[in-house]
Structure 1
Amino acid sequence: MADFSFDIVSKADRMEVDNAVNQAIRELANRFDFKNTNAAIELTGEKIKISADTEERCKAAFEVLKDKWVRRELSLKQLDTSDPLLSGKTYSQNAVIKEGISSENAKKVTKLIRDQGPKSAKSQIQGDELRVSSKSKDDLQAVMALVKGADFDFAVQFTNFR
């Protein structure tokens with residue numbers, strides 16, 4: 001009998017990221033409290049830049065982005081943010097979209113599966129993702145529940161079910 005498997009990854013859906021950023025930009029343009037504050041949000045590759053005239057407006061614009069981010073069912077753990085910094089006359093705040101599981105985080109997940117998961121489940125680190133395999137689908141579902149319940153500092157998704 002063949003082994004069943006799935007992959008544990010940490011990736012942001014680019015379409016959902018674009019939608020969240022575009023919705024936040026539209027809300028900034030329409031809200032009364034952001035009029036004449038030069039508040040803006042820009043997405044370039046993996047970086048999101050938020051800028052405004054004051055530090056408070058910059059933080060408020062980031063809160064709008066976070067609200068849209070969560071509504072699009074993206075994890076806030078995928079955003080690595082900095083504090084608003086004054087550059088010239090405007091404050092700007094940068095956020096980087098984190099993707100992939102680092103080797104030390106992959107080792108943490110592997111250790112969790114080995115220590116607390118079903119004995120038949122085996123995990124392998126493959127670059128920036130993890131492959132979990134077992135002869136039993138029930139064991140794989142138990143591993144999924146275990147990983148979902150664990151509080152890691154990165155977002156996890158499950159893909160490539162076989």
Structure 2
Amino acid sequence: MASITVTVDGVTYSDDVEPRLLLVHYLRERLGKIGTPVGCDTSNCGACTVHMNGVSVKSCSVLAVQADGAQITTIEGLANGEWHPLQKAFHTEHALQCGYCTPGMIMAAADLLRANPNPTDEQIREGLEGNLCRCTGYENIVRAVRRAAEAGAAS
């Protein structure tokens with residue numbers, strides 16, 4: 001067992017974990033952060049995207065021990081009591097169908113807007129290319145990210 005201390009959505013946790021435990025399983029099974037889905041377990045789909053120290057990571061490709069000392073933000077923490085502008089924009093623009101990819105897509109989009117508060121549609125597509133959606137065709141997702149950028153989601 002390895003001892004870790006992580007801050008997830010503003011709350012600090014100290015736990016003993018198996019060295020091979022993936023961050024996504026730690027978040028879901030130990031901390032109850034079920035808004036972060038397990039998608040492919042191979043880092044291909046991006047559904048499990050969270051922020052680690054302010055940067056998007058696919059939590060199925062990060063060991064919990066690698067997150068020791070890190071600040072983690074999940075989709076639940078992004079909301080912070082009320083919907084984040086990206087969540088509002090995804091709802092307004094109908095940028096989801098089944099919703100499975102949505103948490104990871106929103107977390108990746110938040111990281112994109114942090115780095116580039118006013119992206120072009122092409123930059124949005126490039127910024128989200130590591131996140132797959134099998135339902136929407138992406139057009140509404142791009143519109144949602146553009147809407148959130150116009151609403152100042154990066155601030």
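Every read-out reported here was derived from the displayed coordinates using simple, explicitly stated rules and does not represent laboratory data. Everything numeric here is computed off the predicted structure, so don't read it as measured data. Cβ atoms are built from the backbone, for glycine too; each structure is taken alone.
Structures compared: 1, 2; top value of distance in nm of label points 7 Å out along Cα→Cβ at positions 7 and 111, i.e. the largest, recorded for 1.
Computing Kirkwood radius over Cα pairs in Å across structures 1, 2 gives 15.5 for structure 2. In this comparison of 1, 2, the computed figure -8500 for helix-only ellipticity at 222 nm (-39500 (n - 2.57) for each DSSP H run of 4 or more, over all residues; to 500) is attributed to 2.
Match the computed value 24 of relative contact order in percent (Cα under 8 Å, 6 or more apart) to one of the structures 1, 2, and report its label. Here the read-out was taken from 2. Ranked by FRET efficiency 1/(1 + (r/R0)^6) of positions 71 and 135 (r between Cβ atoms, R0 = 35 Å, to 0.05), structures 1, 2 are topped by 2, which has the highest value. Work out which structure the value 1.7 belongs to, where distance in nm of label points 7 Å out along Cα→Cβ at positions 39 and 127 was derived from one of 1, 2. For distance in nm of label points 7 Å out along Cα→Cβ at positions 39 and 127, the value 1.7 is produced by structure 2.
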